[in-house]
Structure I
Amino acid sequence: MKTLLLPSGRPISVLGQGTWYMGEDPGQKEREIGALRLGMDLGMTLIDTAEMYADGSAEEVVGEAIAGRRAEVFLVSKVYPHNADRRGTQAACERSLRRLGTDYIDLYLLHWRGAVPLAETLEAFESLKQAGKIRDFGVSNFDRNDMQEASELPGGEQIAVNQVLYNLMRRGIEWDLLPWCREHAVPVMAYSPLESSVTNEQRRMLDNPRLKSIARRHGASPAQIALAWLLRQEHVIAIPKAVHPAHVRENRASLDIMLTAQDLAELDQAFPPPRRHTPLEMR
């Protein structure tokens with residue numbers, strides 16, 4: 001599995017597994033656990049979750065999936081903004097650790113910016129790191145100005161990742177946020193890299209005629225091309241969610257697709273890059 005280095009020097013896989021919407025239906029639990037374990041078998045040992053997802057039930061699904069295999073996994077979770085003060089962050093992390101069945105989280109993120117001062121959240125993250133509860137910390141849904149502000153605070157130089165909405169249809173970060181992150185060696189973790197399966201946006205992206213044409217040239221699916229487009233970039237990580245074994249295998253195989261200059265030019269025509277700054281999109 002291809003990896004990149006976090007600012008701390010620790011390696012992280014560029015392709016992982018998301019868990020948004022997992023844990024919401026008890027009848028799907030075994031299927032979700034099986035999908036995560038299959039992904040791990042295929043080398044996708046980066047697993048992203050959050051206390052928000054299904055009110056913690058997604059973390060419980062992850063905990064069962066990684067039981068007996070914790071050492072293999074790079075585990076990411078996130079704290080709610082309203083929990084992100086000194087005491088709240090500590091308590092939220094402890095709850096996540098219990099649900100995940102582990103004594104440490106590899107990467108702990110602030111889910112989005114809220115009313116708690118960033119300096120206080122960073123201080124709480126540093127305390128958790130010193131206590132061995134987390135190995136690295138970062139942020140999610142931060143635009144360029146947020147990243148600049150956070151980087152100038154005590155502990156801000158340790159921000160390991162910015163997790164944001166990024167895919168072929170959501171390219172706004174390429175104007176200024178992605179260049180800033182690359183300049184400061186902060187990897188971008190792309191969530192919803194294939195849009196969301198619960199909206200029509202995923203279908204609209206994957207049904208694009210030009211994307212489908214490129215997929216046919218490679219003997220691949222449109223989803224694989226969309227993932228390959230992200231994964232070809234330096235400092236970018238993708239965390240697609242899948243519960244069908246075929247989709248898990250498909251996601252893994254996307255890492256082996258090499259897009260050509262012609263492919264990239266056609267994708268730019270079908271999904272134009274930004275021409276100006278746009279507010280950060282999030283969901």
Structure II
Amino acid sequence: MDPLWMLETPAPAADARIPYGQEAHQFGDLRLPSGPGPHPVVVMVHGGFWRAKYDLEHVGHLCADLTRRGYATWSLEYRRVGHEGGGWPGTFEDVGRGTDFLRTLARSQPLDLSRVVLMGHSAGGHLALWLAARSRLRPGEPLHGAEPFMPRGVVALAGVVDLERAHALRLSNNIVEEFLGGTPAQVPERYRLGSPSALAPIGVRQVLIHGTEDDTVPVSISADYHARATKLGDDVRLIPLPGAGHFEVINPLSREWPQVVEAITSLM
């Protein structure tokens with residue numbers, strides 16, 4: 001089977017597509033397991049280097065797989081580079097608002113908010129870790145929120161977890177500079193407030209899963225983040241996947257997928 005089949009094959013439909021805001025891209029796809037619940041929840045943040053051309057459809061396959069395994073999944077869409085209001089700060093604001101919306105969802109849906117894991121792939125891995133790090137932002141700083149929803153843990157799949165490093169490597173035609181609106185020298189506060197590496201320690205259990213042959217986001221970004229966050233006192237586990245590239249971690253038919261499932265289970 002084509003290892004990228006999930007990027008080109010329509011995913012099973014969600015149970016509901018629910019807006020969490022008024023903008024066109026402020027919505028999420030909710031999938032619920034069978035049974036009365038309340039169900040543990042995986043909040044999924046898709047990747048695509050924060051660009052408008054990549055949406056949440058391709059992670060529908062993994063969300064459907066997790067739902068069959070007993071997890072409710074809340075897959076977030078959000079404004080991206082190329083959308084009005086996307087990038088800094090709109091992308092951050094949207095994923096924050098979408099995650100906090102779990103409290104509203106739980107009023108009508110059988111969700112167990114004491115068992116929530118955030119998960120993201122690639123640029124979504126950056127956003128998932130940032131969501132867990134939001135409590136580090138101080139009042140008066142951009143993107144600070146009064147009561148950010150805190151998960152039990154975070155799984156970053158091939159995550160772009162250090163924005164300064166990603167900028168230095170000029171990943172994806174230097175997308176980080178476009179995403180944040182400047183270089184680290186021009187907008188240092190955005191890199192300080194928007195990068196999980198700069199916000200560490202974030203005080204939430206984390207699992208980083210990364211293919212050793214990833215030629216889109218090098219595994220060294222996760223390895224260096226793991227070393228830094230661990231030294232600062234965070235509970236971080238790094239799972240390198242020998243021979244794997246960038247997309248095996250979101251392919252529910254891959255040999256690597258059971259390790260993703262195990263990571264989620266371990267954090268619940």
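Any read-out appearing in this document is the output of simple, stated calculations on the displayed coordinates, not a laboratory observation. Worth saying up front: this structure is predicted, and the values here are computed from it rather than measured. Cβ atoms are built from the backbone, for glycine too; each structure is taken alone.
For this structure, a couple of remarks:
- Entry that produces 2.4 once distance in nm of label points 7 Å out along Cα→Cβ at positions 35 and 235 is calculated, selected from I, II: II
- Source structure of the calculated read-out (helix-only ellipticity at 222 nm (-39500 (n - 2.57) for each DSSP H run of 4 or more, over all residues; to 500), -9000) within I, II: II.
- Entry that produces 3, 14, 22, 24, 19, 12, 6, 0 once P(r) over Cα pairs in 5 Å bins from 0, in percent, for residues 51-122 alone is calculated, selected from I, II: II
- Structure with the greatest value (metric distance in nm of label points 7 Å out along Cα→Cβ at positions 67 and 211, set I, II): I
- At a computed 0.93 (Rg/Rh (Cα atoms, Kirkwood Rh)), which of I, II: II
- Read-out Cα extents along the principal axes in Å, for residues 11-146 alone, computed value 40, 31, 29, structure in I, II: I
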